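Asks: Input: structures, listed below.
Values quoted throughout were computed directly from the atomic coordinates according to the rules given, and no laboratory measurement underlies them. Just so it is clear, the structure is predicted and the values come from calculations on it, not from any experiment.
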Structure 1
Amino acid sequence: MQDHAPPEGFQPFDTTGFSTHIGPLFGRRAADGWVFGLRLAPQHMNNGGVAHGGALTAFADNCLGETVYRAAKAPCTTITLTVSFVAPGRVGDWVECAGTITRATASLVFISGRVWCEDRSLLDAQGIWKILRR
């Protein structure tokens with residue numbers, strides 16, 4: 001059985017719907033926001049034996065969206081998410097994701113972020129989220 005145990009300081013992060021297929025996910029409060037984590041497992045790999053780009057993208061989308069949600073204190077949805085794959089992830093890697101809001105309007109939030117493992121960037125991301133007012 002794959003050990004999904006996170007490093008110290010990370011707590012389980014509740015997920016629902018599609019996000020349950022990505023994790024289990026973890027989170028911890030950081031000085032400037034939140035950092036989310038995931039232990040890469042066999043189900044995250046592609047046929048070449050490295051992390052599938054779709055798995056890393058889904059992880060980034062979830063984490064950056066959660067960052068926007070916590071900042072806006074309102075539901076939000078991804079409008080665009082552009083990713084650049086930088087390095088491969090492997091089974092057992094502990095990967096983290098964090099984002100920085102670069103601009104916000106009344107209804108849109110612009111964010112940049114990355115997914116990394118130790119000192120290696122795996123993915124860089126830029127996105128725009130729509131704040132959904134009820």
Structure 2
Amino acid sequence: MNAGWMRIIEKAELRDGGALFLLWSDGTAAELPAPMAKGPVSVGDWGHSVEWADGNERGADSLWLDTLKAIGRDDAREFLQWRMANGLSLARAAEELGLSRRTVAYYSNGTRPVPKAILLACKGWDAIHPNRKAA
């Protein structure tokens with residue numbers, strides 16, 4: 001996430017109609033579809049997950065990707081997924097794309113829109129590094 005801090009989950013609750021409401025430490029809020037969810041939920045240790053009473057748990061990383069989709073930030077979601085799939089740190093992604101580390105952090109956090117040219121550059125990077133995908 002951003003240098004010096006990491007976005008964490010502040011609040012999680014199940015709502016009527018099968019939605020999981022999340023409030024993040026940066027103020028971002030979203031309702032995610034959770035039609036199969038049952039029982040109370042709680043924020044896991046240090047805000048890095050959501051836990052259900054039955055023992056199921058989802059990590060903040062995957063919930064953040066779902067949040068980006070829910071708030072209409074598919075560009076940031078696609079960019080962050082590209083970084084994660086390739087195991088690229090902020091610094092390494094910046095080096096590979098010819099951007100500043102700060103710009104990559106803004107794109108990864110959803111703070112700034114990711115230009116179409118950058119998303120296309122990510123696809124091009126994948127094409128010339130086909131075996132780079134992280135497990």
Structure 3
Amino acid sequence: MSGNLTAFLLHWGITALSLWVCSHVFTGVRFADTSSLVVSALLLGFANAIVRPLLILLTLPLTFITFGFFLLVINALMIQLVAALVTGFKVSGFWTAFFASIFIAVLSFLLGLALPGDAPMMPMPANGTWL
């Protein structure tokens with residue numbers, strides 16, 4: 001139980017840090033204060049866990065036709081959804097959200113790799129062969 005809470009708080013912190021760095025890189029992404037940043041990171045995590053899978057399922061044919069590139073649009077829509085729900089979090093437009101979502105995803109991935117974890121992302125099979 002404690003490990004799950006620690007992993008949740010660590011992921012939340014990585015998302016908050018990525019959003020904060022993003023607000024300094026992109027002029028169209030702004031936070032009014034620290035509380036709006038923290039709430040935005042929490043809500044973005046929930047949106048990615050609940051709303052995003054539903055959107056992916058509903059837009060599966062379009063995702064197949066675009067070879068998965070439509071997932072980038074869904075990521076941008078998640079950031080715009082959070083910006084619409086959180087007062088103090090502003091995103092200037094779709095393209096800002098689009099490129100900011102790519103930046104946040106890459107930065108969060110790199111920060112996640114830099115931190116020590118309990119298990120590798122893809123553990124080696126028990127018998128030692130992948131196929």
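Asks: Can you tell which of 1, 2, 3 yields -11500 when helix-only ellipticity at 222 nm (-39500 (n - 2.57) for each DSSP H run of 4 or more, over all residues; to 500) is derived from it? Mind dumping the intermediate values first?
Replies: Details: 1: -5000; 2: -11500; 3: -24000.
That value comes from structure 2.
Asks: Out of 1, 2, 3, which has the highest value for relative contact order in percent (Cα under 8 Å, 6 or more apart)?
Replies: 3
Asks: Determine which structure produced the value 14.3, 46 for Rg and Dmax of the Cα atoms in Å, calculated from the coordinates; the candidates are 1, 2, 3. All intermediate terms of the calculation are to be shown ahead of the outcome.
Replies: Working: 1: 14.3, 46; 2: 16.1, 47; 3: 16.3, 53.
Working through the options, I get structure 1.
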